[in-house]
Structure formats: C-alpha cells, structure tokens
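Since every read-out is calculated from the coordinates, none of them should be taken as a lab result. Only a predicted model underlies this, so the values are computations on that prediction, with no experimental measurement involved. Cβ atoms are built from the backbone, for glycine too; each structure is taken alone.
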Structure P
Amino acid sequence: MIIGQILKSKERGVMTARPDDSIQEIALRLASRKIGAIVILGETENVIGIISERDIIRLVAEHGAAALTMLAREGMTRDVVCCTRECTLDEIMETMTKGRFRHIPVVENGALVGIISIGDVVKHHTAEVELEVTAMRGYLATG
C-alpha cells in the first residue's frame with residue numbers, strides 16, 4: 001500500500017503553525033484536535049519543523065512553566081523527515097521505527113499535502129494482514 005491511498009481515507013487538512021506561535025498555543029491546538037503533532041510552516045509554506053507532544057514534554061522538563069511562553073521556532077524539531085505519496089507503508093514503518101518518531105509529513109513539490117501518524121500505519125498494516133489471512137483461508141478451503 002502506498003501513502004497516497006492512506007491519505008485518501010483521512011480527513012482533509014493538516015494542522016499547521018507558524019514559527020512565532022507560542023508553545024502554549026500549539027499545546028492547546030493539539031489538545032483541542034486530539035492530535036499528536038503539528039507541522040511548522042515557513043513563509044513560503046514549506047515544512048521547516050514539527051512539534052509533537054513529546055517535544056512539549058521535553059521543553060517543560062527542561063524549562064518548566066517558561067516553556068509555554070517559548071516560540072515554536074525555539075522548540076521544534078528542525079530536521080523533519082518527510083515522505084511523498086508514493087512511499088510505501090513498509091518504508092514508513094521502517095522510517096518511524098529507526099527514527100523513533102510517530103508522525104511524518106507528506107510533501108509533494110515542496111508543499112505539505114498530509115501527515116501520516118503511527119496510528120494510520122498500524123490501522124492500515126492490520127487491514128493488509130487481515131486481507132492476507134482471509135485470502136489464505138480461502139485458498140486453503142478450496143485446495
């Protein structure tokens with residue numbers, strides 16, 4: 001399965017923020033949307049960072065309550081690993097496992113077109129496995 005197929009099954013729109021947004025504002029947006037990460041876009045709408053729940057916890061652990069007044073540019077992960085619609089589910093699983101992260105922005109021609117979470121990966125991988133099991137049962141029943 002390719003990532004483009006997964007994106008078609010998801011809600012449209014990706015939660016984004018700007019480098020000058022506060023960590024508190026970003027935390028509120030994450031909580032209100034019940035999502036785990038927000039993509040930070042630059043002036044040309046390119047992906048320049050990502051802030052996850054883990055990043056916010058790390059900032060609070062390091063800076064205490066002052067972390068909430070920090071700006072996204074101060075706490076974001078800068079070297080964002082992105083993928084394209086053509087990437088496979090297996091490639092994304094491997095990338096997430098090796099990188100130890102749970103969200104990967106999807107870009108096309110430098111523009112953000114979606115985001116894939118570990119939840120998306122598990123859901124679609126499970127569906128693939130169930131389909132294979134059903135096919136094998138059918139094969140064995142007729143064999």
Structure Q
Amino acid sequence: MEQLHNAELIQLEVVEFEELPNEYAITIPSKRIIKLRADTHESASKGESRGRFTVAHELGHLILHSNTMPQFAFSQAPSNHPYQEDVEWQANEFAGWLLVDPTYTHLLKTPRTCSIGFGVSLDTARYMLEKIKRLRG
C-alpha cells in the first residue's frame with residue numbers, strides 16, 4: 001500500500017479512530033483515496049489477517065469501482081440486485097483472490113494451512129478453499 005502511495009498511484013491517509021469510528025477504512029475510488037484507521041494500518045503492517053484483508057478489500061474498491069459514484073458504491077440500502085453486483089461482495093471477492101493464490105496447492109490442503117500460509121483468517125481460508133474446490137470441479 002505504501003509503495004502505491006509513494007509511486008503516487010493512490011493517496012493513502014492514515015487517520016485516527018475518531019475520524020472513522022464505525023469503519024476500519026473507506027475508499028473514494030474517483031479520487032484514488034484510501035483512508036485507513038491507524039489501528040487497521042498498524043494491524044496490516046504487522047501482517048495480521050484482519051488488517052491485511054481490509055487493505056486488500058479497499059484496493060478492490062479502488063480498482064473495481066473507480067467509475068462508480070461514491071454514494072452508490074458505499075450505499076448500505078437494501079436492493080434487489082444479484083449479490084454479485086453488490087460492491088462489498090465484489091471487494092471481498094477481490095481481497096480473497098488477492099490474498100489466496102490457488103497455484104500454491106501445498107497451502108490449500110486444510111483451512112489451517114491456508115490460513116497460516118497466506119496470512120488470512122480461518123473464515124477467509126474456508127471460504128476460499130470452497131471456492132477453489134468448486135472451480136476445479
């Protein structure tokens with residue numbers, strides 16, 4: 001994330017808890033801004049799964065939703081569209097595939113080996129293993 005910021009590809013802002021009390025981070029794709037709460041930034045810097053997933057999720061918003069109006073992208077209002085069209089689902093999918101490389105088959109044997117090997121939560125590991133299993137038939 002810092003490399004993208006240093007290369008001026010994104011604007012990374014690390015903010016205090018008080019600025020984002022209800023969110024770990026927010027992204028404004030149209031301005032290429034990612035605001036990370038300081039505790040989330042620290043967590044990601046330490047390699048902790050929650051922080052890493054949050055950073056990957058926000059990168060997903062930046063890449064996938066750069067042409068989306070912010071009020072639409074971050075709307076929490078219920079809708080009748082298919083779940084694959086939901087921007088939060090899309091950003092979660094992006095994060096999962098960014099963090100779990102399906103070519104490293106030796107790390108895909110169990111949720112635990114996947115979690116430890118890729119530095120993701122057990123929930124993310126289980127979800128991604130199921131996805132990979134379905135795709136491979």
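Ranked by relative contact order in percent (Cα under 8 Å, 6 or more apart), which of P, Q sits at the highest value?
P
Quick check for you: by Rg/Rh (Cα atoms, Kirkwood Rh), which of P, Q is greatest? Write down the numbers at each step before the final one.
Numbers: P: 1.08; Q: 0.98.
Comparing P, Q, the top value of Rg/Rh (Cα atoms, Kirkwood Rh) belongs to P.
Taking 2.0 as the value of distance in nm of label points 7 Å out along Cα→Cβ at positions 47 and 95 derived from one of the structures shown (P, Q), identify that structure. Among P, Q, the structure yielding 2.0 for distance in nm of label points 7 Å out along Cα→Cβ at positions 47 and 95 is Q.
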